[in-house]
1. State the single structure among 1, 2 that was used to calculate distance in nm of label points 7 Å out along Cα→Cβ at positions 172 and 204, giving 1.8.
2. Which structure, out of 1, 2, was Cα extents along the principal axes in Å derived from, given a value of 70, 54, 41?
3. Which of 1, 2 yields -15500 for helix-only ellipticity at 222 nm (-39500 (n - 2.57) for each DSSP H run of 4 or more, over all residues; to 500), as computed?
4. Comparing mean count of other Cβ atoms within 10 Å over residues 100-107 across structures 1, 2, which is largest?
Structure 1
Amino acid sequence: MSVRPLRKRTLEGLHELKPYLDHINDQVEEPGYIESDPVQFMHAFSEKKDIEIAGFLAAMMAWGRRDIVIAKVGDLLNRMDYSPFEFVQNYDQRQYSVLNGFKHRTFKPYDIHGVISALKEIYLKFEDLEDFWEMCYRQGGESGRPFLSHFQEEFFTQSNELESRTLKHISNPEKGSTCKRLYMFLRWVIRKKSPVDIGLWNFMKPSELLIPFDVHVARQARKYGLISRRTNDWKTVNELTETLKILNPEDPARYDYALFGIGALGFELPKKFLLNRV
């Protein structure tokens, strides 16, 4: 039996929908959101290197229920005495025992050990984590490949303590991944003037961000005709982002708040906007 194609919203329909999405954005993207989201760990620090390490670790582990993710990230940072840069800077095999017993989904102590070892090498070679990301961004511009592919490759050359199994925790768009957690981290560190996102990095513009794409966002995007593809992959992330750029070309990733709010937080759009039953 053939699958009915998804209907795509017209340009006129998008502009009619925009004020409703903007209104939900305004309700979701407010300071109270922080305490229920892993982004809270970036707000817990004042020094750039602490902020970026805490955010990167939190984004890597943002997999599953948010309350469980928050508990696990809190556990990991507690093991670092809530001094992530100092811990990374001084980390060696003797500190491995600090990670014993840590587990989150498929993350095990050796995965965290490898990631921390790579971060230590990055801070020895680069001014900070942003400087490393900027190098990968430039490589993407020169090669024409997604810069996140360069990020994954470069990250895993930083330390011989990284096992191949840890590779799955850092996505590669050339493998079709939506790279949801990496783009969530980039949303946190790139978007400016947000009551939630930190916006402390400058190597790329908010207009270049892709939408952090998960099952909640995917379902709402299809219901309301923002995407026509049924597969959750890199091409669909780009399709959705191009649609959202019509509504806000300078900051398309902001609509992550609205689509997440509709999918997971109980916000609703008028039924007249429903285009597809999925």
Structure 2
Amino acid sequence: MAASTRVTGGRSAGWVAVPAGLARAVKYAAVARTQVVHGLAYPADWVGRGLTIALFLWIFFHLWRAAYGASGQTVIAGLSLHDTLWYLMLTEAMTLSRPRLSSAIGASIRSGAIAYELTRPASFLLYQASLAVGDAALRLVVNLAAGGAVVWWVAGPPPDVAVWPLVLVAVAGAWAIDCCLSTGIGLLAFATEDIAAYEWIYAKLVMTLGGLLIPLDFFPTWLRAAALHLPFAYSVYWPARVFVGQDPAAVVAVLAGQAGWFMGLVTAVWFFYGRGVRRLTINGG
């Protein structure tokens, strides 16, 4: 299926066929770009976010320096203090950059605004996701710059730049998984009035089993073995672990794991979204 696009130039003009998938991608990319431009209008927000992550990492530096000093070791579970701080920089930057997609979707469902948004010539979920990506991209740049500056100052330069392209791919995969999980929580508003409790539970699972504050390498063996295969680890721990040094062969497994969880979660989200919309159509908003 193709869409038609007007093309002008010189003394002639006409219509050319554009694949429908490409046309949709361009549309949602424009939504994300518009959201980035909107965010640029609020520099005070960047400063606040930059100061927040800088403060967090400054505190983490003193805490972990004391922990390594008390242990009498320079390397614990394969991670040095330098590695741990750069790990925490990336996990905090990714987490603080993520928009509350579940809240936006839940609020739209509870207020009934979704009934109007469904009439737009755009997918409700993809539109919300595009807004989220636009917000997250700008926030990530700010958080990486501020957090990276602090850790570089207290712990030394970042890991080898050769691994950065793989890290960016892993971060994109992490965001994709997080968007699916957050969307699923937001869709719970079709069945329950308040989703705040589910958001709280998800945040705590990311903090613990995702390795946000403590690398999973420091966990007991049995708990680490279980946590490593959960979606929370693929959305936080694994991208940061790739950043601070991981066997190249293992990186392929990480990306494959992210792809597997993403496909499974997308299928579940679209299934429950379809059921929710049908329920809305039959019973009203």
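1. Values: 1: 1.8; 2: 3.5.
Of the options listed, only 1 reproduces it.
2. Working: 1: 61, 41, 39; 2: 70, 54, 41.
Clearly, the read-out refers to 2.
3. Numbers: 1: -15500; 2: -24000.
The value was obtained from structure 1.
4. Working: 1: 13.2; 2: 20.8.
Sorting by mean count of other Cβ atoms within 10 Å over residues 100-107 in descending order puts 2 first.
Just so you know, all these numbers are worked out from the coordinates, no wet-lab data involved. Owing to the predicted nature of the structure, the values given are computational and were not obtained by experimental measurement. Cβ atoms are built from the backbone, for glycine too; each structure is taken alone.
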